[in-house]
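Multiple structures follow.
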Structure I
Amino acid sequence: MTEENDPWRGKLTPAEYAVLRQGGTEPAFTGEYTDTETEGVYVCRACGAELFTSDTKFHSGCGWPSFADAPEGAVKLLEDRSYGMVRTEVRCGTCDSHLGHLFKGEGIAPLDLPDQRYCINSISLKLREKPAS
């Protein structure tokens with residue numbers, strides 16, 4: 001299968017495809033969920049799998065939504081040696097879409113959460129809001 005006839009092309013916008021399927025990055029401070037404080041579950045924009053909860057979301061000032069933790073099996077981590085750096089790429093555990101990167105030991109996560117930051121592209125996510133009680 002070539003990229004031109006990839007079934008994801010028909011399911012995603014060109015911008016979504018560039019990030020989720022080609023490993024791109026949306027510009028900092030432009031994403032829909034960067035400053036969102038709405039309670040709910042963040043799911044993969046490509047396949048709908050649950051990835052993160054608002055309970056672990058925090059404001060890191062990095063320009064992308066930041067989460068301190070992910071449920072077991074929700075994401076998979078891969079070594080990324082692009083751009084002359086060694087980073088940890090975060091992918092959807094269900095459909096293998098690119099989500100962002102994981103950074104550890106920065107000391108910026110809230111003290112009651114793990115000292116790590118899942119730096120995730122907003123365009124990779126959809127927020128399923130918590131129903132009002």
Structure II
Amino acid sequence: MEPNRSRARSALALAALLGLAGATHFTRPKYYDAIVPRALPGTPRQWTYASGAAELAVAAAVAVPRTRRLGGLAAAALFVAVFPANVKMALDFRDKSPKAKAIAYGRLPVQIPLVVWAWKVAKSSP
């Protein structure tokens with residue numbers, strides 16, 4: 001596969017991941033409400049919807065070649081910004097089942113390759 005096609009597929013896969021995640025903020029908001037850090041102003045639902053809208057906007061930016069570089073940078077920033085919610089989830093799940101804990105703790109290191117992926121999409125875009 002030629003490099004340009006491979007980069008485009010990687011970007012579109014990232015856009016799809018972000019789009020799916022963004023959509024679930026609206027279809028399953030209770031899940032996200034529960035992991036919003038309580039120190040943030042406003043209600044958890046407001047943050048759930050705002051972060052979902054941000055993910056959808058970033059997905060659109062990554063999907064469009066003309067805005068892909070900015071979208072990739074925004075995606076990297078977004079993955080860093082949501083890390084505190086993943087930490088809160090891991091802390092909240094300390095007393096849950098081993099499976100639930102594994103999922104919560106497993107989300108933490110996954111942020112690193114997501115940030116790297118988004119950064120690569122940004123850097124490989126014209």
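Observations
- Read-out helix-only ellipticity at 222 nm (-39500 (n - 2.57) for each DSSP H run of 4 or more, over all residues; to 500), computed value -26500, structure in I, II: II
- Which entry (I, II) yields the derived value 1.00 for FRET efficiency 1/(1 + (r/R0)^6) of positions 67 and 91 (r between Cβ atoms, R0 = 35 Å, to 0.05): I
- Which entry (I, II) yields the derived value 28, 16, 12 for semi-axes √(5λ) of the Cα gyration tensor in Å: II
- Top of I, II by distance in nm of label points 7 Å out along Cα→Cβ at positions 83 and 99, largest first: II
Bear in mind that the values in this text are calculations on the coordinates, not laboratory data. Everything numeric in this text was worked out from a predicted model, so none of it was measured. Cβ atoms are built from the backbone, for glycine too; each structure is taken alone.
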